[in-house]
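A.B. asks: Some structures are shown below for you to check.
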Structure P
Amino acid sequence: MKLREIYDVIDGQAPFRLSEEFTEKYGAYDNSGVMLDCGRDVAGLLFSLDLSLAAVEAAKKAGANCIVTHHPAIWSPVKHLDEAHEEKLFACIKEGISVISAHLNLDAAPAGIDESLMRGLGGKQPVSVFQPLTGGGYGRVFEIGECPLKTFAERTAQVFHTKRLITYGSHPVRRAACFCGAGLDHGAIEFALREGADTVVSSDGKHHLVTEAVERGLNLLLLTHYAAENYGFMRFAEAIRHAVNIPVSTFTDERYL
């Protein structure tokens, strides 16, 4: 398959226009799309949340010459290239491995990262969406069956295959809010409270935000950024597997779960 065809398949599942709308509407920054085009037909895909040297090695072993990442392989504008600072990109270039990144568009897409986080936590449909977009959105409040916080936390750790879960609070969980990745900020907390959530799930919580959430009566669960997003990313890989006629493999870096 041509790289453009792979891009189009991804765009059909997680439209890149969502990233553009996200940045324009909410002042975010993103760099999604084709990060590296080595000019070859794509014989196989490898899905990895991040572009890493380990992911490049996994792609080589799998015979994949295109890596699809969630986090952008190139984040900031590149003013010059040297192998010492761009080792991962140089490794891809040497091996003829192209790279596509699907970031905010996949966070916000239907059945994307944030919706998958909600479903993994036990939600079915959002009561409200924090940052709605045309045909998508980010941040969700949803109902779950009432359970003790300890039970909710244990179930979450099992579903997301992580032992690194920080929990604050003590009251039962009835209505939760989720914000995938580093989504915990003042606006997210305000949204959760306004929509009647008793529990917030996110990652990378800064201390002043943790104290704000706890002081205002919320339970708070902090997953690793990797665990919170890899869960949905692997489901995205499976959806793409059914939409292409080339081999699709996945790489999960256990160090970050």
Structure Q
Amino acid sequence: MLNRENMDLHFNIELEKGYKSASQISRVLTEDWLAHNMYCPVCGATILGHYEANRPVADFFCERCKSDFELKSKESKTATIGHKIADGAYRTMIDRITSFRNPHLFVMTYTNWTVNNLLIIPNYFFVPEIIEKRPPLKDTARRAGWVGCNIEIGNIPESGRIFIVRNGVEEDKERVVERYQRTLSLQTSRLDGRGWLMDVLKCVERIPDNAFTLNQVYAFADELQAKHPDNNFIRDKIRQQLQYLRDKGFIEFTKPGHYKKL
């Protein structure tokens, strides 16, 4: 399927004929839209392949860079993404993350069958702590006892939420790919290291000023201690993660105890 020069943000509603379930209609229309309009945000290839229906791991793939993608979408009358989005089975999601097999995630919101937001979250921003376990389905449900989950996308650092369409306006493709490539340095081979790095990065992003001090990051120590109760050297860990962020080009050391966001 060939991509358009510019995205047509409207769905092909002719495809809803023959479907009665609202969830089926949403899946068919959103996946069709992505297949016809989306490029690869990892390498910039103009075409994404579409896996066969009901593939358990991913929905789309890039033939050039071999990246896999999953699409999650929801209707949003307020055109906002919100803090969380529903996903599938909790255990499956946790297994994917802990084995580093989770695909990159497209998150889409739409109103009146028109895309108003689309973003890509690279898979290396996922940690078990952002996966919310939902209550088991009741005994009267068709899948009684099944446990689903929500992805708390609001707990992912802003650097890991890369907009492709924002408030109904398409972002520049080169800028999207550039933003993705810049985050590549945050990939880690250890899950606990990934969690600490994401937590401290999110704390740094919450500081309103571009220039900040070590003491401003220390102000999050109690919050980080609650997330990592087994660590008794929180301030040491904060300094270590700031050094990592400096080495990865996200912050700059200006003088002792002082930093600047890049």
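Each value in this text was obtained by applying a stated rule to the coordinates, not by laboratory testing. Everything numeric here is computed off the predicted structure, so don't read it as measured data. Cβ atoms are built from the backbone, for glycine too; each structure is taken alone.
A.B. asks: Distance in nm of label points 7 Å out along Cα→Cβ at positions 52 and 204 computed as 4.5: which structure among P, Q? All intermediate terms of the calculation are to be shown ahead of the outcome.
C.D. replies: Details: P: 1.6; Q: 4.5.
Structure Q accounts for this read-out.
A.B. asks: Have a look at P, Q and say which one yields -11500 for helix-only ellipticity at 222 nm (-39500 (n - 2.57) for each DSSP H run of 4 or more, over all residues; to 500), as calculated. Before the final figure, lay out each step's value.
C.D. replies: On the way: P: -11500; Q: -9000.
This value belongs to structure P.
A.B. asks: Match the computed value 0.85 of FRET efficiency 1/(1 + (r/R0)^6) of positions 116 and 196 (r between Cβ atoms, R0 = 30 Å, to 0.05) to one of the structures P, Q, and report its label. Can you show the working numbers first?
C.D. replies: Working: P: 0.85; Q: 0.30.
Going label by label, the one that fits is P.
A.B. asks: Work out Rg/Rh (Cα atoms, Kirkwood Rh), for residues 68-155 alone for each of structures P, Q, then name the structure with the largest result. Numbers along the way, then the final one.
C.D. replies: On the way: P: 1.17; Q: 1.00.
Result for Rg/Rh (Cα atoms, Kirkwood Rh), for residues 68-155 alone over P, Q: largest is P.
A.B. asks: Here's a follow-up. Have a look at P, Q and say which one yields 18.6 for mean count of other Cβ atoms within 10 Å over residues 108-115, as calculated.
C.D. replies: Numbers: P: 24.0; Q: 18.6.
This figure was derived from Q.
A.B. asks: When distance in nm of label points 7 Å out along Cα→Cβ at positions 100 and 188 is computed for each of P, Q, which one produces 1.3?
C.D. replies: Going through each structure in turn, the value belongs to Q.
A.B. asks: Just checking, which of P, Q has the largest value of distance in nm of label points 7 Å out along Cα→Cβ at positions 92 and 132?
C.D. replies: Numbers: P: 3.5; Q: 2.1.
Going through P, Q one by one, distance in nm of label points 7 Å out along Cα→Cβ at positions 92 and 132 peaks for structure P.
A.B. asks: I've got another one for you. Between structures P, Q, where is relative contact order in percent (Cα under 8 Å, 6 or more apart) highest? Mind showing how you got there, number by number?
C.D. replies: Details: P: 20; Q: 13.
Checked P, Q; max of relative contact order in percent (Cα under 8 Å, 6 or more apart) sits with P.
A.B. asks: Still on this model: Here volume of the Cα convex hull per residue in Å³ was calculated and came to 150; which of the structures P, Q was it taken from? All intermediate terms of the calculation are to be shown ahead of the outcome.
C.D. replies: Details: P: 127; Q: 150.
So the calculation was done on Q.
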